[in-house]
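For reference, the structures are reproduced in the following blocks.
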Structure P
Amino acid sequence: MKTIWHNPRCSKSRTALNLLKDTSVDVHVFHYLNESFTYEDLMSVIEKLSIPVIELVRTNEKIFRASGLSRTSKDELLIEAMLQNPILIQRPIIISGDKAVIGRPPERALELSK
């Protein structure tokens, strides 16, 4: 089973979800903008992605700049900002076991199927 942190308003997220469904993969859809998640959940995703925290942040969102954040902000500030404003989290995120990818481009969702 794979989990997708999904935003149905995002075309890339919708495309990634459809790609997963087309491969007959069981997918748990987690609507991260509407469902709550914890610090531990977010840290687990960051660990599975194996990327710097800033790469998970949507730095072009208005709330990013309005919060006084920058690409050089400390990880803990970025994590707290994502917890308070989930819109800052890149999407979609596809998780399978102890690995995860950001589905940009959406075809990356299939990397975990290999």
Structure Q
Amino acid sequence: MSATVISDLAAELTVPEDGTLSRVLYRDDRLRVIGFAFAAGQELTEHTSALPVVIQVVQGRLELVIGGQKTEARPGSWIHLPARLPHSVRAAEPSVMLLTMLPGAEPSASGAPTAD
């Protein structure tokens, strides 16, 4: 087994002048990491995911609506969304985001890890 190292996420995901770029950066049987690069004003309209996900902002500023509640995300933000929660993402400026999909079992309702 070898490690996967991405030393500069922003360099892997060049922000387009117009539109949105998405690219799978890592995939195994436990998770999938997708990088998104958004031109200013680009968006992912309201949708849901069949899997729980984590959103992390690498650069820029994103405006999110999560379950009807507006929030802003900047570099360093960390957001966990349970499966099937409606959400949308809009780039307020050129932005890079990581989306980690967690296809394994969802954690218990308390959020505490469970023993296997």
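Just so you know, all these numbers are worked out from the coordinates, no wet-lab data involved. These numbers were taken from a predicted model, which means no experiment stands behind them. Cβ atoms are built from the backbone, for glycine too; each structure is taken alone.
A few comments on the model shown:
- Highest-scoring label, criterion being mean count of other Cβ atoms within 10 Å over residues 11-18, among P, Q: P
- Look at relative contact order in percent (Cα under 8 Å, 6 or more apart) for each of P, Q: the largest one is in P.
- Read-out FRET efficiency 1/(1 + (r/R0)^6) of positions 43 and 83 (r between Cβ atoms, R0 = 25 Å, to 0.05), computed value 1.00, structure in P, Q: P
- Parent structure of the calculated result 0.95, given that Rg/Rh (Cα atoms, Kirkwood Rh), for residues 3-66 alone is the read-out and P, Q the choices: Q
- Looking across P, Q, the calculation of helix-only ellipticity at 222 nm (-39500 (n - 2.57) for each DSSP H run of 4 or more, over all residues; to 500) that yields -9500 traces back to P.
- In this comparison of P, Q, the computed figure 6.6 for mean projected area of the Cα convex hull in nm² is attributed to P.
- Winner on mean count of other Cβ atoms within 10 Å over residues 51-58 once structures P, Q are ranked, highest first: Q
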